[in-house]
Structure P
Amino acid sequence: MGIYQRVVKLLPKQSCVLCLESAEFCVCKKCESGLIDTSNRCLSCATKLSSGLSFCGSCLSHAPNFSRAYTLYDYSDSCAQLIKKFKFDHQLCIGDYFAHQLFDLYTSIIGEKGDYNAIIPLPLSSKRLKERGYNQTHELLRIIAKNTNVLIDISSVKRIKATKPLSSLNLEERKVEIKGAFSAQPMNYSNVLLVDDIMTTGSSLNELAKTVLKAGVESCDVLTLARA
């Protein structure tokens, strides 16, 4: 039983943010079941694949800078609604729900491949941080930080370029816009985990991976809440 399932038994009932029915922790069991993603995904970038395949054609021809990508959900329907409410409507109870889910996935990952030296959340620009009031990825890591000894490194990498919203750009435009967006101080980690809320094309996380590898990190994986 994951930590989320243990914690919710101690919490008072509340309303589901999606359907308003009674819920233990802001998302009811029925809506939660709609979030479950059983898609077969590329072991490298986590994009959806046909059954039986392990890697997508894009990764086979041009592998990303990170080694492996893990994700919880498909960014669609109810999942997309929840993430938007969390990011833009300041519904932090949703972030708390997601943080427990991400913790369960993280413990599964390190149980399989061992601990990471550090977790590095994707940095926001100071302008975006001021607009939003918080870094949503930091919120997603709260339960991991509370229940493990892994270092959440929020100081070694900075965002030095305030990019325009990438959601309005195509793949090539995203690559150009995100290029040079991060700077990093020297690091001697052998293996780190890069974390963001959503991976769409992977341009931001790929640029972040490129930056930390240049700074001395030997290898890095990616963990996201959802994959578009």
Structure Q
Amino acid sequence: MLCLQDIHAGYGPSEVLKGISLEVRGGEIVALLGANGAGKSTTLLTIAGVIAARRGEISWNGESIRGLRPDQILSRGLCLCPEGRRIFPRLTVRENLLAGAYTRSGFPQAKLDRIFDHFPILAERQQQLGGTLSGGEQQMLAIGRSLMSEPGILMLDEPSLGLAPLIVQKIFSIIQTINREGTPVLLVEQNARQALQIAHRGYVMVTGIIELTGSSSELLASDDVRRAYLGIN
């Protein structure tokens, strides 16, 4: 469904991505792992059109999306839930969710009902300002807002960042549920063990290149991955 081939991208004169290639197939959760500064978030921002690819090709369902504006990419079904949640703190929970459906026509009541099924706490907090929610609730709101666009693929950037372990387990359980319902997921995570426990496949990035790739079980068994990311000698 999503395919990157030899992508180069960066900021100003600095090249961050140095020819990466990866793919996400229908029905998959794919984990993108690596240390801070490896280029994981830059990869997602490049796919989403926020950063322009300098070389290479990005295709979605066989159609090139390189060079499209972020709103055009979103309208084609590629949705990025960014690091740091980026909710609208002065809008209510309901208003935040409705903002996520701006590319879709008609009032999205069925979508709202689906989000509230996934996140019952958001139904209880509908009229509460987003900025008054806890960190875990804001992450649920950010994911829910992304789902309101009916994504063909959901790209998640560090969804567990700064959250308590019990909330992290809940977030990852919801990611699995979303995937089982038919949405492929590209997951950027520093919590490598948690990510590989729910992913089908994974890629390991090191300073702008893909260093390792394989099934989740293969990466969990890799001595290099265990030492670098799982804290196991």
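Just so you know, all these numbers are worked out from the coordinates, no wet-lab data involved. This structure is a prediction, so every number in the text was calculated from the model and none was measured. Cβ atoms are built from the backbone, for glycine too; each structure is taken alone.
Each of the structures P, Q was assessed by relative contact order in percent (Cα under 8 Å, 6 or more apart); the largest value belongs to Q. Quick check on the output: 1.22 is Cα Rg over 2.2 N^0.38 Å, for residues 78-117 alone, derived from one of P, Q. Which one produced it? That value comes from structure Q.
Here mean count of other Cβ atoms within 10 Å over residues 62-69 is compared for structures P, Q. The highest value is that of P.
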